[in-house]
Structure P
Amino acid sequence: MPAFNPATIDTWSEEEIAQFKRLTQRPRALLPSVEMLGAGGELVAEGDSWFDYPVPFAVDIIDCLRGFHGFRIEKHAKYGDTLENMIFGPSSTALMQALREIQPKALLFSGGGNDVAGDTFGGYLNHKLSGLPLVRPDVARYLIDTVFAGYLRHFIGAVAAVSPATVIVMHGYAHTRPTGKGVVNLPGFSFIGPWLMPALRAKQIHDAAEQTACVFGLIDRYNEMLARLDAEFPQFRYVDLRPVVDPDQDWANELHLKNSACVKVAGHIAGVIQAL
């Protein structure tokens, strides 16, 4: 594989990124041996856009785990996916079949961003003028602590049934600020997002400190739920990315990391995998 310097990844051209992604996405039979790559084994991955970011100027975490850490990864991730669809939708059959056949050391799992901070974010909020708490406590408690936790408990059991030795390595969401930036931003217009700022403005939550508290509070609650699952199930590893990702420096838009931050997160996750 040609040398690609991760330290300069934010300055790579679209063609360099495309070449890097082509090399890391080759079929398993065409990949160099793990010994040649210098790291760890075949894995399976399921997730959302943090594992499957289909824009020409960006890499994702799976690209970085393959290209910079040498992992062979069968990827089932799909951008925009929700926890419910990943765990119970039609694609779950193919994922379980892959786990049954490969029996990987780890299943990498990325989920929850679209459920907590995506298009449904406004549903967690009360209107500022209502006099009620800005974050709806009953909604957050029910969705995160009951529904999403219940989905993941089911998922942990389903994975254990087909691949008992596999450990699910799932990262939490990092702190992101409501900047109003989408994936593509033009003067006076953006698309594919933003997700956070429009919902906050619709609820007339305009104070920056209150906006940040709403977003960070929900993300913290989601991370706390994942930490409880980690304590409950030995085959589940929660990876806290809040100490790894800088909320002011590492985001390309409201929901997606810069390329350099993907490199940083992949390095952190690689260390978790190698310690299993």
Structure Q
Amino acid sequence: MTIIKDIENILKQGGIKEAKAEAKLIVEIASGLKIEEILFGKIQNEDKIYEIARIRTNTKHPIQYILGFSYFMGEKYIVNENVLIPRDETEILVRNSYELLKERKNKIDVLEIGIGSGCISCELAKKLKDKDIEILGVDISSDALSTALDNISNQNLIRKIIVRKSDIYSKIRENEKFDLIVSNPPYIPKKEKENLEDEVKKEPDIALFSEDDEGISFYQKIIQDAPKYLKKDGFIAFELGINQSGKVKSLLEENFIDIKITKDLQNIERTITARLNSR
């Protein structure tokens, strides 16, 4: 365990907050060994382990980008500087989306706007694996779409999920209708960029920041045209930023009903779902 403690100390001295957890992760992943094997001192590539720790402290790049992957809902996903790192709270969006669709009997069509790494679409497809489901994931970034495709392939979901380059609905055809539109859109106001942690600033601006001072510009764009692309009684589901639930709820109320907000473990209103009012 000495090397884990050494790495932890390097990270602490470099100002890394979660030094203990990251040290264990770095040693386990870089060595390819289980913790029991590390205890017995079987590590062969200590130089590589120390190098990763130095890169982490010197660059402040997120450890997930340095290692090249992140875990989400127990699965391993490729991540890089072109996509957001999956957060635990996004699991709520996946679970709530599943609850909206689980009783549907006919073919289920889902549109994810801003697919990024693909982790939301992949986990939703797996939770609905017994359904006839097709998910279309769109993103404005070609590099993000490439990463999503790699993850879709790794999760053996090529037959369930397709991707397309599109700026929100720009490449969605008028005859394409969906049971659910789901999105974790950019919702951080640009004015807050300087207040973010160094690691967050390393993530892609295009996936983090909205175009307005309230953080709701992408919600407005998605909600405005959503009725054109939803089936009768179709749903919409979003992840929310802090203090955005009221504003997004107001945007939804014109054309949607059954609006529900879910809090995360920090008591933050983290997701919102609604059903199209097919009057």
Exercise for the section: For the read-out mean count of other Cβ atoms within 10 Å over residues 67-74, a value of 21.5 was computed from one structure; give its label from P, Q. Expected result: P
Fill in the blank from the handout: From the coordinates of one of P, Q, mean projected area of the Cα convex hull in nm² came out at 14.7; that one is structure P
Exercise for the section: Could you figure out which one of P, Q the value 0.9 for distance in nm of label points 7 Å out along Cα→Cβ at positions 115 and 147 was computed from? Expected result: P
Practice task
Looking at mean count of other Cβ atoms within 10 Å over residues 43-50, point out which structure of P, Q has the largest value.
Solution key: P
Fill in the blank from the handout: If you rank structures P, Q by relative contact order in percent (Cα under 8 Å, 6 or more apart), the highest one is P
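Each value in this text was obtained by applying a stated rule to the coordinates, not by laboratory testing. These numbers were taken from a predicted model, which means no experiment stands behind them. Cβ atoms are built from the backbone, for glycine too; each structure is taken alone.
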